[in-house]
1. Determine which structure produced the value 1.9 for distance in nm of label points 7 Å out along Cα→Cβ at positions 76 and 108, calculated from the coordinates; the candidates are 1, 2.
2. If relative contact order in percent (Cα under 8 Å, 6 or more apart) is calculated from each of 1, 2, which structure is the one that comes out at 15?
3. State the single structure among 1, 2 that was used to calculate distance in nm of label points 7 Å out along Cα→Cβ at positions 140 and 180, giving 3.2.
4. 14, 36, 36, 13, 0 is what came out when P(r) over Cα pairs in 10 Å bins from 0, in percent, for residues 132-195 alone was calculated for one structure; which of 1, 2 is it?
5. 1, 2: which one has volume of the Cα convex hull per residue in Å³, as calculated, at 203?
6. Please state which of the structures 1, 2 yields 181 when volume of the Cα convex hull per residue in Å³, for residues 172-219 alone is computed from it.
7. Determine which structure produced the value -22500 for helix-only ellipticity at 222 nm (-39500 (n - 2.57) for each DSSP H run of 4 or more, over all residues; to 500), calculated from the coordinates; the candidates are 1, 2.
Structure 1
Amino acid sequence: MSAEIRELLTLVVIFQGLILVALLFIRKKNRKANVFLGAYIIILLILISWKTYRSEELFRFLPYSYQLPYTLWFVLHPLSLIYVRSLITGKGLKKIDLLHLIPYVVAIIALWPYITLPLDDKIAHWKAYGMSVNPLFDFVFVLCIVLQGLFYAIAAAFLLIHHDRRILSLFSNIDSIDLSWLRILVYYLILTHVLSLVAEFLIYFEVESLLVLYDLSFYAFVILIYVISYKALSQPQLFYSSTNVLSALPTNEEKGEKYQKSRLSSDQSETLLSRLERYMTAEEPYTNSNLTIDDVAKALEVPKHQISQVLNISLDKNFYTYINEFRVEKTKQLINNGAFKNYSLLGIALEAGFNSKTTFNRIFKSYTGLTPSGYQKSKKDNVHA
């Protein structure tokens with residue numbers, strides 16, 4: 001990539017990134033998480049700009065810009081995990097989060113002799129060696145940056161996977177709290193860090209034919225700015241969660257084999273399961289698209305963790321699966337009911353408790369193997385056969 005194209009691309013990214021940061025900072029919902037994302041983008045813009053525009057003129061104007069920006073990578077990576085955590089919990093920083101700054105402090109100490117060089121010595125070193133300290137130091141330093149980034153991206157991925165599992169135990173509709181878009185971005189980050197790791201080894205061992213991977217790995221972060229910007233502008237609702245999920249999550253007593261502390265005996269479990277089945281059949285609470293396990297627990301006057309226990313241990317299902325099975329069965333009944341022959345499939349889906357066409361189609365096919373229209377057609381064909 002030519003220097004002119006790189007500089008133009010960087011200007012466009014800076015402009016777009018700053019607009020995105022402004023949008024994030026003025027958005028009222030989920031403000032804490034958006035501040036972390038905004039800080040992440042600002043640091044990323046600084047690093048992208050520094051890589052493109054670093055020069056003797058820049059160092060003379062900002063002497064500490066010679067090596068100091070390198071250390072910002074060690075601030076950037078923890079922000080990815082803190083943002084994901086804040087988006088899920090709605091909470092801000094904790095005192096323990098200060099530990100994330102240890103690598104940053106170590107990096108400053110390691111580069112301190114070069115950060116504090118007299119200006120003329122900095123310029124002389126720049127002309128002679130560029131940004132390099134020495135090959136081994138450069139390799140270890142960048143390797144630490146990449147490995148730290150990979151660690152935090154993987155940690156964020158596990159946090160999101162845990163989030164997905166936990167919301168399925170609480171909600172029958174997860175459209176407004178599903179973070180699949182963020183999971184894709186985190187997986188993209190993991191891939192980018194792996195690519196950076198490969199590129200770093202290629203640089204150290206001077207495999208020149210593949211050094212283009214180094215530029216590709218860095219500008220993958222440029223693409224990240226574009227992706228986040230597009231999501232923020234085209235689907236702004238993605239950047240806040242309407243429900244503070246973790247505030248009502250099950251404890252360890254509610255998960256799988258960890259129900260040993262529960263006071264429910266096997267007979268009590270069977271009794272509660274029978275009550276639950278009768279309630280679902282008689283009252284059809286699942287037709288409420290926003291039904292939660294809290295609603296069911298209040299109706300049956302039992303702790304929600306007992307319902308979760310019964311579903312997980314007795315039926316090997318989570319709340320989301322259990323409720324949507326009833327909705328699918330209700331949909332099938334309505335399709336076969338002549339009184340609803342003038343209803344559209346979406347109208348029937350809404351009657352059964354689904355709240356969107358996309359979710360309805362996906363869940364119905366996952367349970368029946370047929371699309372709703374395919375199922376409807378098969379029933380009509382059977383009637384006319």
Structure 2
Amino acid sequence: MSVTPLNLLQQAREQEAQIVSWRRALHAIPELRMDTPKTEAYIARELALLGAEDIRTGVGGHGVTAWVRGALPGKTLAIRADCDGLPIREETDLPFASQNGNMHACGHDAHTAMALGALRLLLDHRHTLRGAVKFIFQPFEEGDGGAKAMLADGALEGVDAIIGLHNHVTADEAYLPGDILVTEDSATANIFAYEAHFPGTGGHVCHSRQLPNPVHMACSAVAQIASLPEPGPETVNAVTVVTGGSRNNIVPTDCTLAGSVRAFDPMLQQEMRRQVLQILRENGADRIDTTIDVMGIRIDPELLRRFRTVVSLLDPERGCRELKKRDMIGEDFARYADRIPGLYVFLHDPPEGEHYPLHHPKFDINEAVLPKGAALFAAFALYWQDGTK
């Protein structure tokens with residue numbers, strides 16, 4: 001007897017305590033970029049306790065993959081969950097708040113907990129699962145490094161399609177907690193981030209008229225970048241870091257600045273990028289390093305069509321809600337979706353009362369919504385091949 005999406009949702013709700021426990025344990029140990037050994041060990045241990053197959057650690061560094069293989073023939077779907085944190089000191093006062101100076105301020109702890117919940121559900125129903133599901137637990141999403149490393153280490157081998165999910169906490173009266181939000185357009189922005197280095201020779205400030213001043217070079221570049229006209233409302237062109245100098249009487253030997261260029265329209269983003277690079281070079285930058293260069297997430301229309309059908313069975317009353325306003329966030333999930341058909345969706349999960357945006361030191365989520373995310377992953381894995389030829 002096959003399980004229905006509504007049955008999965010009920011089963012996930014019965015496992016809420018376990019899913020919340022996973023989220024809280026991960027929330028307390030946030031790690032940065034590719035340096036995530038504690039997170040890796042925790043995920044691998046829980047996967048082993050659940051009975052996942054072919055658990056592989058050290059994928060691309062500290063990434064983890066695992067499999068659930070069904071009893072019936074079919075294709076393979078990947079479920080990707082990011083698991084790294086941010087260099088933010090937490091101010092939530094939660095009993096499970098991080099104490100290590102980092103923070104899960106983007107909800108990656110929740111993404112991983114929901115993926116573990118989905119794996120548990122699929123293990124219970126693998127007799128009805130067609131094909132297989134590969135789980136990808138990826139570090140270093142915050143900075144465009146994890147997907148590249150895991151792809152280079154074979155994370156997508158044997159995979160036909162992939163789905164990812166991000167929590168959504170933006171206030172909007174049209175959405176209810178647990179609403180599943182989708183868009184047919186690119187789910188995220190095209191992003192170019194950079195760091196520019198301006199050289200000087202150094203010396204006493206009394207000789208500043210004769211010395212090249214890298215602070216002046218960098219500040220001139222900042223002023224020119226800030227004065228560029230915005231080519232459209234859905235664009236970002238901002239310098240966010242200027243570093244240089246140590247005292248008022250020393251002309252420094254160098255200065256650096258960093259910034260980001262973002263747009264949903266790839267042609268606009270490329271033109272803004274060209275202008276910024278020209279300004280940096282004309283003001284004396286001798287080195288410009290690209291720190292992030294990632295495209296927007298392309299949504300596969302056929303996967304989205306099938307996803308809508310699954311959600312209509314999981315949540316007949318609400319179904320999928322359209323994402324009315326896209327934030328210009330970046331996501332290296334785009335690197336997977338550039339290789340194989342991909343789908344990226346959002347789960348509306350703001351906590352009750354006052355809540356804060358992504359990357360805020362008081363950011364939190366609504367844990368009561370986590371079972372729905374787990375059921376959503378599992379239901380799509382069980383039903384995404386319906387109607388295929």
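Only the coordinates and a few stated rules stand behind these numbers; no lab work does. What you see is a predicted model, and the numbers here were worked out from it, not measured in a lab. Cβ atoms are built from the backbone, for glycine too; each structure is taken alone.
1. Computing distance in nm of label points 7 Å out along Cα→Cβ at positions 76 and 108 on every structure in 1, 2 gives 1.9 only for 1.
2. Here the read-out was taken from 1.
3. Computed on structure 2.
4. Derived from the structure labelled 2.
5. Traced to structure 1.
6. 2
7. 1
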